[in-house]
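Next up: the structures, one after another.
Nothing in this text is a laboratory measurement; each read-out follows from the coordinates by a stated rule. Just so we're clear, the structure is a prediction, and the values are computed from it rather than from any experiment. Cβ atoms are built from the backbone, for glycine too; each structure is taken alone.
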Structure 1
Amino acid sequence: YDMLDNAKNSNICTPMHIVPHACDTNKYQIEYEPLEMDILKDKFVFYYIGEYNRRKNLSELIKAFHLEFDMTEDVALVLKAHVPGKSVKESEDFLKGIADGIKDGLKLYPRREMYHPEIFICQYLSNKQIMRVHSTCDCFVSTSFGEAWGIPAFDAMALGKTPICTSTGGPKDYLKDCGWLVQSNKTPCFGVLDSFKEMYVGNEEWDQIDLNELRKAMRSAYADQETRNKKARAGINRAYEYSYRTVGL
């Protein structure tokens, strides 16, 4: 619906109809085996799946995680991300450098080792392996400045992983009571150097997630199991509204 509003605001007057993004819901009926990761045992796991770029605003997720949860709490953060043009090792080093810089900037503890360690997965994974990442974790988080649809977030919703997303784009259409839509503010686009020069320029705006509201949503997902379970059930059911059959009819 954001796209429809944008088209109308651009004085496009031809008839327009919304055709939702359809998906193969059969993949959500498979039980995927969690990955074997001892570091995640008995922990509540927040996670992200996707490419690393400026628009994804991944730094805000890392910042919110460390601000909200201290080392006494049984939580973890898994980042399944790759950096375009970099090897697995280069991607891991790059992302770790960003995370370390955030910890240094927060200055919550005297040593980096006193923060929760991030778990980076930077290698290529098959579709089945990606679904296993979903199965391994508990709550998907996207702090993106904008999403047309957000396939990883939708998959997470369909698997009962109660996404926390910026209130923008696709997630505004499908997430609703199936996760947490976090308040955002319109701010000028800035810092996107890896796109066409006409895109994401400073006189355009995108949606900056509210850091404090993000922290509240993450705390709620962690602490309020009853609400999270209710949202999880709603998300599993909501996914079938976007099946090939439903959208095609």
Structure 2
Amino acid sequence: MRIPSLVNILLITSVGFLSCQSFAITNIEKERTAKSEDGWNGHIRVNLNGKTGNNDEAELGIGSHIRWNNEQLKWLNWYSRDYQRNNGVLSNDETFFHTRLIHNHQQVIATEYFLQYEQAPFAGIKRRALEGIGVRFRSWFKPQTEQKESSGESYQGIGIFNEQVREVDLGRTQVEQRFRGNLYSHWLYQHSGERAVSTSVTLYVQPDLSDIDDVKALLQAQVSIPIVEQLHLQWKLQSNWDSQPPSGVSKEVHETTMQLKYSF
């Protein structure tokens, strides 16, 4: 009897650490390039976790990703709220909202407009709000055909956004407002057939337009390689850079994950 969902055996190794870093860059490329039917679609999540005993823990999380699109427009919306208590004491309370409207003028160029709001008081962020615009263009496209098993595409982008931040650093509340540039590059390559290999690389660079020494960057890379028909090796890398982070926060945060997936 076939099990409805694939059973995966996962072997995961992580290097470095993953923490809630202030002002993390949001990568929406996976959802932006995803193929979906015209009209409304998306998903909603609810997480409930509890633990009693030596330590009482309670976690509550809700989130959604709702999108609407047609041939010319794509409207993407994310919302999440995560709440945690340990022994009756609030230990985490995060809110995130992002909405983005993308207007496809041609097959190779699109303009976009976005708003973002977030709160993470336990990470020092009392409030962070973004308003921005940008333009993206497809710089390379190789469609898959019957004669060619390989395919790929790449997108480049440039934009600007206004960042308003209210943060706590060393016990003092600071309010800042700045304009940042947004430089972006995304590459995707796939090879189908018996040895299906896929790889993608995404890079964001966001300099402060009034202070060239203040730069934030995000790099995400992924490779999936088949070992045999039912066994795949996946490798992921994520690196965050912040040249002027809050006190006590590292300028660099790197995470790498290796995953061996067996399906039957």
Structure 3
Amino acid sequence: LVDESSASGSEILAGALQDHDRAMIVGRRTFGKGLVQRPFQMRDGSVIQMTVARYFMPSGRLIQTPYADGDLEDYYRDKFEDMEQATYNPAEYLSEIPDSLKFKTANGRDVFGGGGVMPDRVIAPDSTSALSAPIVQNSIARGYAFLFMRNLFDIQGEELRSRWVEDQDGFLSQFKVDPAMWQDYLQFAQNEGLTIGEGEDSFSMDEVNQARSTMETIIKARMAQRLFRSEAWYPVFNQMDPVIEEAMLLWSEANSINSLGN
């Protein structure tokens, strides 16, 4: 899984796996950062960062996005325009790539240079996803679930740990935010600044109810962090990640890539 935040080391790994037909790359075009720089101290105390090496993928593709004209503003504008086209119009984007930037994987599949790694399957952001709802974004940004769980563990931490700390798999499959906890969370969030009702900065009860399932998953993910470890957030939160949901449907296609060389 890659996206525009995948940079440097993760791009090298993704590109190598793709070039050797050892993985199906899914998501969005990566950032395109593959330079090695060495600092040179100047007499006046300033430092020059000089590029001394560049990373290439096994097929010969350069990871770094081109920056030949040296204009920083143009560099980022062109980069993000390309990323947008590669995300929302991937077929058109690929059709405009010159032959000089077309390469072959170990088993003969077409892959493309020009900066970053272009996924085998592009999945654009889903603006209709429940995670995109304003109330969900507001709640995540303000950390209501995180603060609620910290408060809850101050009161019930011993009880919750004794029930679940030795059974992470059971927690993932069995624990549900019950109605009482949901109401406690809503009250806590309102005390922290969430406004429900009428008004320009308020959320309606319809919005709250529509976001309830999503917010309950986030609450559960925060509890998993408290019970187990920080990374325990992901198995819970990823259950509603639209990219992962779609990627999980692609195993047969991924297996076909793996079988090309057999």
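Highest-scoring entry among 1, 2, 3, by distance in nm of label points 7 Å out along Cα→Cβ at positions 113 and 169, is 3. For which of 1, 2, 3 does Rg/Rh (Cα atoms, Kirkwood Rh), calculated from the coordinates, equal 0.98? Clearly, the read-out refers to 2. Which structure, out of 1, 2, 3, was relative contact order in percent (Cα under 8 Å, 6 or more apart) calculated from, if the result is 23? Only structure 1 yields this read-out. From 1, 2, 3, which structure was helix-only ellipticity at 222 nm (-39500 (n - 2.57) for each DSSP H run of 4 or more, over all residues; to 500) = -11000 calculated on? This value belongs to structure 1. Work out which structure the value 1.17 belongs to, where Rg/Rh (Cα atoms, Kirkwood Rh), for residues 137-240 alone was derived from one of 1, 2, 3. Derived from 2, not from the others.
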